[in-house]
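J.: As structure tokens, here come the structures.
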Structure 1
């Protein structure tokens, strides 16, 4: 896909502030510090559109990026980061669940998992939630450039045991590995409605 424009459209901290238009949405999910913002920047070939940080828990709202003024990339707060106050975690949970449950505009979720590690219990919980709510999703095994090709293969096999019915794509924001495959999945999701 040719990216003619990409811009931050909205930073949302309350459900009532979600965009009211009908543009389709592609959602980025994953634990804190797994590299969601880096994946977004890499897919769009922009260095600093989505804010990245080495400190987990920086994404505090739901960020909507308007792509070609046609659809949104939606960057969600990471799950599983324990060092934020309990009240903030509860507010995030309400925002995330309220958004994911009630948005007919969602066309596809990208569940981002670190290729170097076993999917966490929280990754499995997100899988159960997505499947229980019949939300289409794919899995990106990010940071694949930090592994050898044989380790990437093992990582895919390990992930396939946890996510047996979905597409799994090894991905590297640094090298672009997997970028074309991810765009194919996004384009298919956008054109299937």
Structure 2
């Protein structure tokens, strides 16, 4: 990776193989400028967070933390479950924030986006996630907000952003890239 390349850890809050948020993350990555390099961070194999394990984390926890530590930015793509973030995402965040004082999230700039078939997109989930990230000292892109409602033509046949969504998602990705460049160490 070149000196002017920013590594972005992609955390998708859904484990479902056909997740629209996984598809959204892939469409966004295709719209990204060349100076951003993305690595998906798996969170499905993490054990439930237990403070007793802080000094002896599992290999899955160590792998996740290593990917976050190597990143200069974070891209959270989350569904909404019961007006909040999925438990699997909160579990990953908790693992990364511990032991106390050694959070891997600290200071890494982030973008938060999510998609749903519902009318309000993932607005409540994103708000909860932003509150959590603020507590962890993660500077989070505030505008433009992206409460994406997926419709029939949102993605094209290859999984790219469709004609009706491409311009908006391109603007969001451009703003996210600028945010990372501004805040990355």
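Bear in mind that the values in this text are calculations on the coordinates, not laboratory data. Everything quoted here is computed from the prediction, not taken from an experiment. Cβ atoms are built from the backbone, for glycine too; each structure is taken alone.
J.: On distance in nm of label points 7 Å out along Cα→Cβ at positions 20 and 100, which of the structures labelled 1, 2 is highest?
T.: Evaluating distance in nm of label points 7 Å out along Cα→Cβ at positions 20 and 100 on every structure, the highest lands on 2.
J.: Next up: Using the calculated result 0.95 for FRET efficiency 1/(1 + (r/R0)^6) of positions 28 and 164 (r between Cβ atoms, R0 = 25 Å, to 0.05), pick out the matching structure from 1, 2.
T.: Source structure: 2.
J.: If FRET efficiency 1/(1 + (r/R0)^6) of positions 4 and 36 (r between Cβ atoms, R0 = 25 Å, to 0.05) computes to 0.60, which of 1, 2 did it come from?
T.: The structure behind it is 1.
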